[in-house]
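Some structures are shown below for you to check.
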Structure P
């Protein structure tokens, strides 16, 4: 199982946004939708061994965590609106501290970065981290930020976690996920150099 988590600093925490305005009114939900697609889609199928967590920190009732589980995921198509519609439906549910499924493979709960940190171990993807190709063993969990850097408070929550970088230039979050998964694929196939 590979777990990928993305912090959406401005992403709405209710399903009252318009799918046609995900960059604005939904607090850059478009970035998170692209991250979902990058985590799951292959040329002719889905990665079933992935869990992708979105930590939503925007108004009106932050924070919330939305989980996409590849093993049971249905109704996801390779466009932002499809992922946005699944997030919107999940955010329409009343939630507590346990995950509640909204559609097959999509669940939501109340919680933020401290809760995510307690759920599973992960490394932080950060352009200032150590080259991922120099890491002899990769963790099973990875955390990255949306278009905004981690705040000082978030950095304090992350503590001394391993910091890894997927390359020498700063990439969009969804592109970093693709490069990360390519590195994992290469290692699994024995394509190490």
Structure Q
């Protein structure tokens, strides 16, 4: 069982990072091989909508995305962690999501089954400073379409609002425990 966590936060060790770490710890303790990728520091170019992925099934931009594509395809469970900025994903997350257009093209244009015989799951982990009740609405919708394009089931989420200061989520041990337990639960479900 491979569990992949993708941290998109530009602030390493921030709230989404901490939630993702708890999720991965829970999944690892449940027996998964857990791996974390941090986008900060990687070279990721924005999508240019050249449409090469529609025609060829792969992205022609030369950067660090190839290794991420491989890890996503190998993972049984992928958790994407992004803070909320202005009611949406951070820029790093949006670049990754847009660059996964290659999977949309392979799924919906070329009708390819990405991982035959496997049901893969996606989890969204997010934190935001805003207290509003709809702070995650747009990001959740994006994640549902993102996971669908990756031929994954949207299997769970940890969404925490009202946290802005780095590490603020640590003052909410129940939420940290929820993230840990979700990691365990998702891995146990995927193993069944």
Structure R
């Protein structure tokens, strides 16, 4: 199993209507996810993109979401944003630094923290149109042109981070070292 190491730049949780998640110095993560977060829980209701009918209770494979500083910068450049794109505004629970190809981590990869907490990657987080609308209302461009919010899904494709479940509970803090154990087999 290949391993890489990075750092936790920030941690976030919340339930705001616009999906933004305020940062904190750290969180004691339970098996259901980040405490007080809108995506925490063992189950969730199926959405329009799921194979089940919308509203059907199903296993929550999206207990947490993570992004990387490096990929946020690439999205910022593509969108010509005049300020840094923040994990808080994108609704991510975790922002990491120093992990190449973070959004491409395969299912089964593990993020291991000093406290013993382990986050398991389930899948890439696909960018969505409503987030582009939120960014267009929040950010401005270098050129002064309106933010091309409708282009967010295209600009962020392959850069929007990953989602997953909590494998082992524990504390995750800003500044923590994170060891990534990249899954190299084929998931079943």
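Values quoted throughout were computed directly from the atomic coordinates according to the rules given, and no laboratory measurement underlies them. Nothing here was measured: the structure is a model prediction, and the numbers come from that model. Cβ atoms are built from the backbone, for glycine too; each structure is taken alone.
Could you tell me which structure in P, Q, R was used to calculate mean count of other Cβ atoms within 10 Å over residues 62-69 as 24.5? Here the read-out was taken from R.
Each of structures P, Q, R was scored by distance in nm of label points 7 Å out along Cα→Cβ at positions 54 and 110; the highest score is held by R. Could you tell me which structure in P, Q, R was used to calculate helix-only ellipticity at 222 nm (-39500 (n - 2.57) for each DSSP H run of 4 or more, over all residues; to 500) as -8500? Traced to structure P.
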